[in-house]
Structure 1
Amino acid sequence: MNGRKPTPTAIRVLEGNRGHRPIPQHEPRPRAIVPRCPDWLSPTAKRHWRLLVAEFAYIPGLLTALDGGVLAGLCESFAQWREATEFLHKHGPVYREGPRLRPTPHVKLARDAFAAYLRCCSEVGATPASRTRIATTDAGAEWDEAGLDVV
């Protein structure tokens with residue numbers, strides 16, 4: 001699909017439906033509960049999970065039971081980026097191969113992991129730019145009336 005991604009209904013409601021377009025009535029509405037942290041995440045990713053979930057809890061209805069995969073990918077990408085970056089700090093970004101200097105593979109690992117991290121962050125509203133589109137108001141009451149369990 002080309003063009004802009006549609007804004008999730010939960011975010012449109014939190015923003016106060018600025019476009020005044022009708023809110024979809026037959027859209028699937030997963031339970032608004034915080035997903036469980038997967039056991040298989042690395043220790044660094046688990047720490048990042050706890051940090052994010054604690055912050056996302058202040059945005060009613062943002063996280064649902066279906067968001068665990070994106071959140072796990074976000075946290076694991078963060079852990080991979082951090083590990084690669086720590087390696088670069090310790091060993092440097094280049095190594096010598098004969099008379100030539102070559103970039104260490106950790107440079108690409110860090111770059112790719114951070115790019116994946118940013119993509120996941122923008123999906124869940126965890127970047128400064130994506131947060132500008134979310135306004136926390138009592139607009140979540142509309143979803144409460146629809147029978148949603150708002151965190």
Structure 2
Amino acid sequence: MKKLPLIILFWTPFFECLGQLPAKQAREDFKKLSWIEGTWLRTNSKVGQSGTERWFKSSPYELQGYGVTLKDKDTLFVENLRIVINEDRIYYVADVPENREPVFFRLKEITKTSFVFENPDHDFPKRIVYQIENDTLKATVSGGKKSLDFLFRKH
């Protein structure tokens with residue numbers, strides 16, 4: 001009878017840990033995002049400017065990224081990005097200087113070659129779409145009648 005408390009003591013952390021795992025669908029969808037990992041060089045920058053976006057896996061359920069726009073050697077713009085599972089949903093989180101706090105966009109669509117995140121309450125953008133075709137990445141931010149395309153090639 002003394003073995004029962006020892007077994008309970010051993011298995012309790014295991015089951016608590018299982019309760020913290022994201023839902024199976026979120027984990028499966030998150031795996032489909034792996035193609036974004038790496039360094040991407042912007043191909044449609046304004047004359048005299050360059051840009052990069054870099055993504056890396058920081059944990060089993062989080063991708064971290066950052067985007068940088070340069071003019072010569074001067075930094076014009078930096079954004080810190082994350083794609084993370086939170087409460088069994090996947091979010092794209094943008095932390096940019098213009099916003100007081102990070103902005104969360106919820107995953108709406110995902111395929112093996114694209115994903116769409118939306119936040120209808122945000123001023124701009126309301127929608128963020130990433131699509132990959134061969135070695136070209138197209139990121140589109142849109143809201144209302146405004147839409148901007150960012151084209152990248154893998155470095």
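Some points to look at:
- Origin of the derived value -15500 (helix-only ellipticity at 222 nm (-39500 (n - 2.57) for each DSSP H run of 4 or more, over all residues; to 500); candidates 1, 2): 1
- Source structure (of 1, 2) for distance in nm of label points 7 Å out along Cα→Cβ at positions 52 and 108, computed value 2.5: 1
- Structure with the greatest value (metric mean count of other Cβ atoms within 10 Å over residues 36-43, set 1, 2): 2
- Comparison of 1, 2 by relative contact order in percent (Cα under 8 Å, 6 or more apart) - largest value held by: 1
- Identity of the structure behind 4.0 (criterion: distance in nm of label points 7 Å out along Cα→Cβ at positions 92 and 132, calculated), options 1, 2: 1
- Answer label among 1, 2 for the case where log10 I(q)/I(0) by the Debye sum over Cα atoms at q = 0.19 Å⁻¹, for residues 60-99 alone, calculated from the coordinates, equals -0.61: 2
Throughout, read-outs are computed from the coordinates displayed, never taken from laboratory work. These figures come from a predicted structure and were not determined experimentally. Cβ atoms are built from the backbone, for glycine too; each structure is taken alone.
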